Each structure stands twice: as C-alpha cells, then as structure tokens.
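Below: a set of structures, written as structure tokens.
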Structure 1
Amino acid sequence: MKIKIGISEVKLQKCVDLLSVVLADEMALYIKTRKFHWNVTGESFMELHKLFERQYTELEKVIDEVAERINKLGSKTIGTMKEFSSLTRIEEHPNKYPTQKNMLAELLADHELLTLELRKDIAICADEIEDAGTADMLTKMIQQHESEAWILRRYLE
C-alpha cells in the first residue's frame, strides 16, 4: 500500500537509505559493546560489566526504534550481519581484546563519531527530505549518545 504522509517516494527512499546506515551503526556499536561486556577483565570487572550491559540494553531500544521507523516509511528493514557490516561507519577490530581503558576509549570514540554523523543526518532529514519525524528521532539519539559519551569520558579523566 502506498504511503501518504506528505513525503515523495524519492525522498522516502533517501530517508530509508539514510536510516539503514544509522541502523547499521547502532548494530555495530551494540555488538562491540556486547563483546566488551563479555570480555572485560580486571579490577573494575563487575562495574564495567554492568555498565556495558546497561549500554547495550539501551542500544537495543534504539535499534528497534530505527528499524520500526524504516517500516513506518513503507520499506523493509535490513537485518543481516553482511548488510550491517557493509553500511556501518563504526570501525571494527576482529580478534582484538583491548584493556579496560582501551575499551572505554574505543566506545567513547564511537559514541562521539555517531553524534557527529547523526548531526549531518538530521540536516539531511530536515532540509533535503523534509521529514521532521525522522529528524526528531535522530535528535533524541544524539542526546543518548552524548550522555553515554559523557559517562565513558568520566572513566578516562
């Protein structure tokens, strides 16, 4: 059934393409945070284990919201590791198991990267696509990434 929400089909597709990249980014960060949750060791093991668990649980909610937004715009949502890997802006490090400090620094850099990328994505959604709903959702995501970055930064100061 054709979507009638005041956004052209061309712009809807552009928005879905943009959101697929956002979804891939959130999935890559989710997987990395899970990996660190599973592999953290050392003096602050339990504290960081719980921190990472809380963070990936929050990312699960964001991932679901982005995926559902794609559906609301009339498209199917990507859902394979190959698709996510081909689209993400997050750098992965297979077979690397960093120290606690390096885990925190890597996650901090990723949250800051996504904050920067989401700012660009919001401008595209608001100005080019004219989709206030998606722009609003992305703005809320920036606030979450900024909060997580602040927490991670505190561990490293």
Structure 2
Amino acid sequence: MISASADVTAPADVEVDIQAQSPLWDAQPLAERTVREAIAAAAATLSTARAELSIVLTDDAAMRTLNRTWRGIDKPTNVLSFPASKSGRGMMLGDIVVAFETLQRECDEEGGRFLDHLAHLAVHGFLHLAGYDHQTDAQGEAMEALESKIMRALNMPDPYLARD
C-alpha cells in the first residue's frame, strides 16, 4: 500500500482516464488509486503540463491480441504503451495497457507486491508516452534511473534494486 506521505495528487492539468476491462481487476480495489498516484508522480517529475492519457486494465487474452497486432509477438506482456500521434493540439499523450495475469505472475515469480509492480508499470508506460525508450543501453539506463527516482517519490521499492 502507498503510504500517506506519498499521497500524490495529480497535477490539475493532467487528466487520466482509467478503464478496467477485465473483472480480474475487481480483486485489486486499490489499483485505480495506485495508477493515478504513479502517473501523478511521473508527471510531476517530468513537469508534464496539459496532458491527457488513458489507462486500460485488461487481461492476458486482450493483451496477447494487442501484442500480436502491434508488435508481431504472439504472447501477452505486462504493459504496452501507445503514444498518440503528434497533432496540432499535442495534449493527448496516448494509452497505457496493463495485463492482470502477467503482472500477477511476475509478482509471484519475483516475490514483489502487486500494487508496487502496478505502479512501476504505470510509470514505465508513462515514460514511453513521454518519449523515453530503452532501445540502447544508454537509453535503458536513463529510463531506469528515472523510474527509480519516481518510485522513491512514491515511497515504493526501486524495481531495479529489488531484482539485482
């Protein structure tokens, strides 16, 4: 659970629409709050202003379809980010999709807490929407450092220290 001292409120000009498209998410009543706080911390760290994004909380079947369609990989993954095309307004950052079963399986395998991992995936997805990537070692190191900084701001474990 996120501690009271890390109760981050979303910047007034960052709008987040969250849709649970799988009943599996009913088992995690704090998921929406966790995602909102993670996005707020990421937006604050990047000084993001006037942005909109959508989060879809789904299951492995839907994620597998998205991953196959958009990346040519016929299996589910934990998170996908779909940046909005750059148009005149530029306010819509894009969409982040998170798969319940893959997230849960990773927590079980790595001994992590569900909500901590969910927050990390939301932050990771947000950074992709903001233009960060990990195609090279240097990009990966920069992105991981930023993710770690944001997770510390949330009073959550550093996901990269936990797995080393």
Quiz item: So distance in nm of label points 7 Å out along Cα→Cβ at positions 45 and 101, computed for just one structure, reads 3.0; which one of 1, 2 is that?
Solution: 2
Practice problem: For semi-axes √(5λ) of the Cα gyration tensor in Å, for residues 37-108 alone, the calculated result is 29, 15, 9, so let me know which of 1, 2 that is. | Solution: 1
Exercise. Could you tell me which structure in 1, 2 was used to calculate helix-only ellipticity at 222 nm (-39500 (n - 2.57) for each DSSP H run of 4 or more, over all residues; to 500) as -15000?
Key: 2
Quiz item: For structures 1, 2, which has the highest computed value of relative contact order in percent (Cα under 8 Å, 6 or more apart)?
Solution: 1
Exercise. Work out which structure the value 4.5 belongs to, where mean projected area of the Cα convex hull in nm², for residues 29-76 alone was derived from one of 1, 2.
Key: 2
Exercise. For Rg/Rh (Cα atoms, Kirkwood Rh), for residues 13-52 alone, the calculated result is 1.27, so let me know which of 1, 2 that is.
Key: 1
Quiz prompt | Comparison of 1, 2 by FRET efficiency 1/(1 + (r/R0)^6) of positions 85 and 141 (r between Cβ atoms, R0 = 30 Å, to 0.05) - largest value held by | solution = 1
Quiz item: Here Rg and Dmax of the Cα atoms in Å was calculated and came to 16.5, 56; which of the structures 1, 2 was it taken from?
Solution: 1
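Computed from the coordinates by the stated procedures, all read-outs in this text should not be read as laboratory data. Computed from a predicted structure; not experimentally measured. Cβ atoms are built from the backbone, for glycine too; each structure is taken alone.
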